[in-house]
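What follows are several structures.
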Structure P
Amino acid sequence: MTNKALIIIDMLHDFIDPKGALYCGETAPAIVPYVGDVLARARQAGDYVIYLQDSHDPDDLEFEKFPPHCVAGTWGSQIIAALAPVAGERVIPKKRYSGFFGTDLERVLADAGIKEVTVVGVCTSICVMDTVGGLANRDYRTVVPTAGVADFDPDMHQMALRRLRDIYGAEII
């Protein structure tokens, strides 16, 4: 293992599939081939691979803001087949936007000796941005490839990329 990690955020049926409960639009499935390439390179390099998986209770309060989505154990909460984890890769369920909130992500990264993290997935202005903020607050070097992130809203996507770069210090490639 290297001291690098790839975090794949919410590449789940409810966000990526047009039949999903909270489909992110055409830009979301469009990033799948690129994310697959990044995943293949990370595996080849021996980088630590972590999937963050939106995983809500059926009565989650988040459903007051968004339609019910990614309910734990449902098709919608499953990682899409094209990016399925393999043995040794970590899947961390989460109930909120940040991958750090109420999860063991901080410990997992520390225990693995991670120094640099590449982040891909959806949605740029919500879960990606909040997780990258958590990485910045913990002083991780963070890389976000623009071809590997997508959002519902093109304007919010662009704002989020600027914030990731200008406020959180992420390298946007």
Structure Q
Amino acid sequence: MAAYDRQLVHQMLLEAIGEFDLFIVELAVSDSVQPKITATLDGPNGLGINECAKVSRRLNRRLEETYGEDAQYSLEVGSPGADQPLTDPRQFPRHVGRTLALKLADGTEKEATLLAATPEGLEVEEVIKVKTKKTTLPPVTLAFGDIKEAKVVISFK
């Protein structure tokens, strides 16, 4: 079996997304004995199970049309897990008001509340805790290029 063309699979995935307000966070196409295609999608309101199932069926149909019904592959279509970093600027707006764990390009790490997300970067407010006292710093804007990693802090309060 010939390897799956990642760019062609990417185009098929875009077509499978169709009318859903979703975007591709990551597409992995392995080139192994049992090829694996893993599509990670997200959207302004997240990704529901029904959307995920429909996109998966559509993509599977397109893969079979292109590579034949006997094509061997494993297909996974899903959303990023809660512990996964936010990697696309379009993922941030729905997390306004939540706390982010940020690793910056200069090596610093901080936790800050996301106040706003723009196409250029994030406006955040850092709270520094020293023993029992909390100090809220003035809001700052961070360009996406200055952010190495951003994860939503999961809180069980």
Structure R
Amino acid sequence: MRVIGVDPGSRVTGYAVVEFDGNRISALDYGCIKPPSASPLSKRYVLIYDTLQKLISRFEPQEMAVESSFYCKNVSSALKLSQVRGVVLLAGSKANLDIYEYSPRKVKQAVVGHGSAAKQQVQSMVAQILSLEKPPASEDASDALAVAICHVHSMSAPHTRGKTT
């Protein structure tokens, strides 16, 4: 089973594609989508959508796991994040993927063991779980890997899966 994990953001959107064979999770690809900050939001959304579509086409995941938003510092940030989340969900929906959402707390719980873990702890555990030589340099890519790992872990307990309707 292949899963694409996404950590949405208007400035940086993390992505990760992992494969789960029943015993082992391995990272096939991960990184960040970084639209030029000078670009209008609408152009940033197109770049995020197009990049996700290419990744989905290339790796053919069966499911998408997305980090749900928790809070934003201001209304403008919340609106931008919601719009990016809409673009991410659209990309997954257009590819006929089953989409699941997980709160940041649930992701940290699944990867580190407690929901208040620091970003560095998440990065370190992601590297350990996936047998990476070193943690991902980007927190956004690390978060996307963590979302995908959380989803894979929740597959054994379907009642804990956060499916989007």
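What follows draws every value from the coordinates through simple rules; no lab data is involved. Quick caveat, the model's predicted, so the values are computed rather than measured. Cβ atoms are built from the backbone, for glycine too; each structure is taken alone.
Please state which of the structures P, Q, R yields 0.95 when FRET efficiency 1/(1 + (r/R0)^6) of positions 77 and 133 (r between Cβ atoms, R0 = 41 Å, to 0.05) is computed from it. Label of the source structure: P.
When Rg/Rh (Cα atoms, Kirkwood Rh), for residues 101-148 alone is calculated for each of structures P, Q, R, structure Q comes out greatest.
Each of structures P, Q, R was scored by mean count of other Cβ atoms within 10 Å over residues 13-20; the highest score is held by R.
Of structures P, Q, R, the largest value of relative contact order in percent (Cα under 8 Å, 6 or more apart) belongs to R.
Source structure of the calculated read-out (volume of the Cα convex hull per residue in Å³, for residues 69-108 alone, 89) within P, Q, R: P.
Quick check: 15.0 is what I get for mean count of other Cβ atoms within 10 Å over residues 5-12, calculated from one of P, Q, R. Which structure matches?
On the way: P: 26.5; Q: 15.0; R: 23.9.
It traces back to Q.
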